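Structures follow.
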Structure P
Amino acid sequence: MSAKKRRQQKRRPSTKRTGPRAPQPTQPPDRASNPMIPWLHGLAAIGDERWDEAIASLQHFLELDNRPAENRPTAYQNLSACYLALERYDEALAALNEAERWAPDDPDLLHSRGVVYACAARIPEAIAAFELFARRWPRLARQQDTREAIRLLRRIQRDEIAPGTYLIDHLQEQVSHNIDLGDYHLVERKARRMIVADPARPEGYFALGVAGVEQRRYAEALEAFQAAQARDPDYAVTLYNLGYTCLQAGEPAQAVPWLEQALRRDPKYVSALFQMGVACERLGQRDEAVTWWRRALKIDRSYYLAQERLHEAGLGPAPAEPPLSPVHHQLRAMTPIVKARMRRPTVHRQGGLTLTYDAQVGFVFEDAENPRNATIHAGGPFRVARIGDEDLLDLMGLVKMLLGMIHADNTRDIALLVYYADRPSFGYQARFARGQRVELDADGQFVVTEVPRLFKLRIDSDLASPYGDPMRGFLIYLNQHPEPGVLVNTLGLLDESAQPYRVP
């Protein structure tokens, strides 16, 4: 497919029932006095980087919470993260002070203090905090690359590099995640902060160019990429992106010299070879275009785009799709079987995508343009729980926050599918093995302010969240108009031996 900590306990239902069990009526939460409501909303806002909204929600939670010793350290640490994102460093440190009152020996708080000092360019205090962290918790320090951070800060202290270097690296990690989730408005915001932190570094200008291209603001993207290239003239990727942006802007003649420069730096740059062919084709130079595409295939015989263009020109076979895996063969075989079991299916179509579901059976998600993009769940009849739109959006925002927290040390597998009614679907899949990310497939933008038709999460992680500690299993939400929705499972939270509720 082409992304903290409370556990409810449910009693096992009696096994003496003789008939189907109706859904149990539930009372909506008292939003005025229940601290869990602002807590979850605050985490959801953090996931979507709505920092001011998150701060207000977390402060409201602190006003309502009656278990301060248990909850305040995490709440204040999250508040500190919000203030740090807004570069309100004194308030971030004050929030950490409050957290340490309740949890004085929490290593995460000391490490967070070092990060705040470093981002604020308070270098001696940052070094002292990181060195203390490394002495007291050496194993965690190795996981966090704390010694490398100290070496970087000492270079700043000796005036070898600019004071904003740490902040730029801190933001650069976040930018990669924002690009995966399609949040280019956040990429743009952080790129501008990187430029202010050190105008001599190219990374901020490059990120600003990426955001401009993806938002189809090509003149701004060209200006940003040119600024990045002026600061690092030999970086082939920037030169390629200048050429690509010119093509997107409908200026193939301007694209050629940039692509030529990229290929002089890296003659085996397959994407640049392909785009040179595109530029020549648009300039009416068909033979030259064919030559460039053939050069790309000499380097990568399976390069799909070049195969496709040569086939369209009548000069090569159709692109060779890699064979379907056994799992995809099983999906294709199961699809008609599962759909045949549906007595009253509901069907939604969005371009080549089709979502078919029946509450008694399950659902099938199909992509007519990509047979590898398919999902089947035949676990019905669904266990039913109603969820309001506001709570669903908080749930999605919390999952978006989790996507920013996963890494090779705490997660083995995660897959997310969000099917929207009026915009492209979002798909995200990441797998980790032996401490490395071995697969990433992210497509589209993860929008957490719009109620989707389908929301499915599968995760195998040691992360702690309100939906499990650790989080293992799957969660599925189906939008059933005019009802608020159906929540199928909650990542292992529900007792698997319990009989499923049936839709009346």
Structure Q
Amino acid sequence: MHNTLIGKIKENFLSVAPICAIVFILHFTGLAPLSGSLPARFLFGAFLIVLGLSLFLTGVDIGITPLGDRTGEALARSNKLWIVVIAGLILGFFTSLAEPGLLVLAGQVDTVTAGQIPGTGILFAVSSGLAVLLALGFLRMVYTIPLYIVLIVLYAIIGIASVFVSPEFLGIAFDASGATTGILAVPFILALAVGISSLKRDSKASEKDSFGLVAIASVGAIMAVMVMNLFSGGSEFGGELEIVTDSGQSFAGAFLGIARGVLENGFIALLPLLVILIFLQIVSFKLHRKAFVKLLAGFLYAYVGIVLFFLGVDGGFMDVGAAIGAALADNTALVIVVGFLIGFVTILAEPAVYVLTHQIEDVTSGYVKRAVVTVPLCIGVGAAVLLSVVRILIPAIQLWHYLLPGYIIALALSRFAPKLFVGIAFDAGGVATGPMTATFILAFTQGVASSAGGADVLIEGFGMISMVALLPIITLQVLGLIFKIKTAKDEKRGG
């Protein structure tokens, strides 16, 4: 356990270090100077994030992922479709309701709209939508329906509905899709998928069906927010985002002021899954005491990790991201370049990306290496942030100008790319949009929107997460086509 934690600390340090380097280069060169206690808060926040991520991922390995594995196997063994569907609804709702990335986004929506779009409404709507689509994803796996067919139908429905959705809700809807699939939901959903698909007799079908469930579940978030728009009565929304460049708070005051809320939110985030674990232990798992205590220890690690992670994010990262975005907004070329670099390196710090890339390597028995997936993922996220910054600077460019052709390309590629890569790509689009994206990069783009002339923070400030979810789908399916062509050439030479 000790060696595992040290290894994760080293890995997460290398992931967060590039973000710190960019921030302090901008600070010390005077391009985006940080005033007051912000530099110290950011540095201490980075330390907390590294430690928090490491503890959380250790907890995922020994607690949350095994719970998902065992739950998936138990559902498959039941051989009762109604149990699978009901379990999908319950697990999907509570897992999403507690997702830290979604909690951050809901809070930002509530803040920017001054409560006109309540955060609690976003939370319950998105969690309900994800639950319904997770159950649908289970049915797809049971009946072995091709993933690309399901996704084409779902996104066709979304495309039609988008015509009737207000610009404010459109950005929030697609952002919610990404934010809901983060550090808590993804490990659990992926483990459920592997648990159910691993019991199929066809090993190749099992491998393909291990991916794609996250992609289907995240669509439910989009649909739910669109439905929510129908009950808004066509209200006009507006608001401003206050950019903190020097809050006047002391270093200790900034962290102590949020400590209680972070402790409570961390407990609320993990409580539903803990209750599920205890219930299933009583009625199904019946694990020996030592094995059960190990799972409980995993939840304790995860809780401490989430608390430290969000203490670092809320105590330093979000304010610094917004301050840098606001400071660079007048320098068009520089803010675009910095946007790409921040997107490229921030994705390395996303814990859900760590979980997915390792699972891809495990499920494919090393055929698809971790590094091979990570590089196009970073390029895709960097390009997504770059395009989002361009959209903020040029208000004539609307979000659907990106999303409509983007998803047409993504769905078209799904018809020709290897089916394994289709599932990997759509899942990667979901996991790329975790808490680091929902905090640091979202704060950065909203900082740009708050200072860019003519930009509406509510419309232009949101939508970035949806772009981060889209671009990796395209880049990883292109990677799949490259693998397909390379494999065909190798077989031709061998033949």
Structure R
Amino acid sequence: MPTTHVARMDEGTVAIDSAVLDNLRSGLRGTVLLPGDHGYDKARTVWNAMIDRRPTLVIQCAGVSDIQRAVNFARTNNLLLSVKGAGHNIAGSAVCDGGLLIDLSGMRSVRIDPIARVAHVEPGATLGDFDTEAQVFGLATPLGINSTTGVAGLTLGAGFGWLSRKHGMTIDNLRAVDVITADGKFVHANKSENADLFWAIRGGGGNFGIVSRFEFQLHALGPDVLSGLVVYPLSEAASALKQYRQYAKHLSEDTTVWAVLRKAPPLPFLPPGAHGMPIIAFALFHAGNPDSGQKAIEPVRHFGTPLGEHIGVQPYRMWQQAFDPLLTPGARNYWKSHNFTDLSDGAIDTVINYVEKLPSPQCEIFFGLIGGATMRPAADATAYSSRDTLYVCNVHGRWESPSDDHKCTEWARAYFRDTAKYASGSVYVNFLTDDERERVTAAYGPNYHRLMEIKSKYDPHNLFRMNQNIRPK
């Protein structure tokens, strides 16, 4: 009888005969894929083209029962397991080599209760899916800046976006989850029911089970918001960043401004001669009344002499898609990240130095301003502990050819090393790459040991290990 050899959690493989696979298929609403099957390559492909792994078995789930069956199958056969939502994570941990991939990308339902202002979201949904449904009712919650990002991965790593200064991290707006744990059980968790699991889920990644449903609190927003860009030449970046640093200290929580340093894309509001020049761009967003927003962002327009600006009232959904062209799938990506409690002169000088020697036109460094409501919870209120973070810095290495791998990754690593002394020491776990497992403790700080205890309770054999892994004690 034909057999399929699937990687084990430890070493070696497990031989699974065709009758066992037929039995597995018969109990699923979804699909089982093997290498060579139609849809297999699409299922194993993720956003970051540097990830090219080949699972031996793929289970594409259509609902909760499929997730339970897939988890039970993996545990019973001691299989190496990975879990894919939308497949946008930089580390590419959604896909394993040789093992079993549980693919949730087809589970994209988003159901909005406009009366209770609550969203019920499946684990394959993207931010674009979420915003499409919620904005029909003029509702939103803090969720990233790129419409193709997966809701599940973003949320499990804490999550932040344009609304975070006003409404907190994504996890601060999470009301409840349904989880399939390593023993195959369905568990509902919130602040009063299975509270330890709910605490760990809020920032602890996919270490504790597979979330089959997220329940979010929604807030009134839009559908039209004030947003846009102000762009300066890199020669004015030092002065602009120092003014930005001071400006941020007195900024209303309705307003968010990020600083992005890169080569100018061919934006229509920039003169053609500026295209390809090193620049600093300030991305502006105001969650309140557009008229008050114009006053709030006015200082940013006078940090120097702009190369150009494009600011206006537009649908929130469109602003959430504004950076999609810079983050399309299929490019090679490598990131390094630091958290900052402030921007020192040294940090400013260093970032400018590295932007002067960008190894690819697509590489960039940004400072995402959070603060405000993100700082109000205590460090131990959720698994995410970095409540003192004011700026999340991401070094976004991005390029097309494998021949550029070395120069682009080394540029990112060198910047990371040279700015470490100005950073807080913590890191946003969603920005960790696959070669940074040693930084997991820094991502969770004082909460790491409690997370290990909870991991030991819900996943004592570390079935869910393809992630920024928290090992059981």
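By the measure FRET efficiency 1/(1 + (r/R0)^6) of positions 316 and 372 (r between Cβ atoms, R0 = 25 Å, to 0.05), tell me the structure among P, Q, R with the highest figure. Walk me through the numbers on the way to the answer.
Details: P: 0.65; Q: 0.15; R: 0.85.
If we compare FRET efficiency 1/(1 + (r/R0)^6) of positions 316 and 372 (r between Cβ atoms, R0 = 25 Å, to 0.05) over P, Q, R, the biggest value is for R.
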At a computed -25500 (helix-only ellipticity at 222 nm (-39500 (n - 2.57) for each DSSP H run of 4 or more, over all residues; to 500)), which of P, Q, R:
Q
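Values in this text are rule-based calculations from the coordinates and carry no lab data. Keep in mind that what you see is a predicted model, and the values were worked out from it rather than measured. Cβ atoms are built from the backbone, for glycine too; each structure is taken alone.
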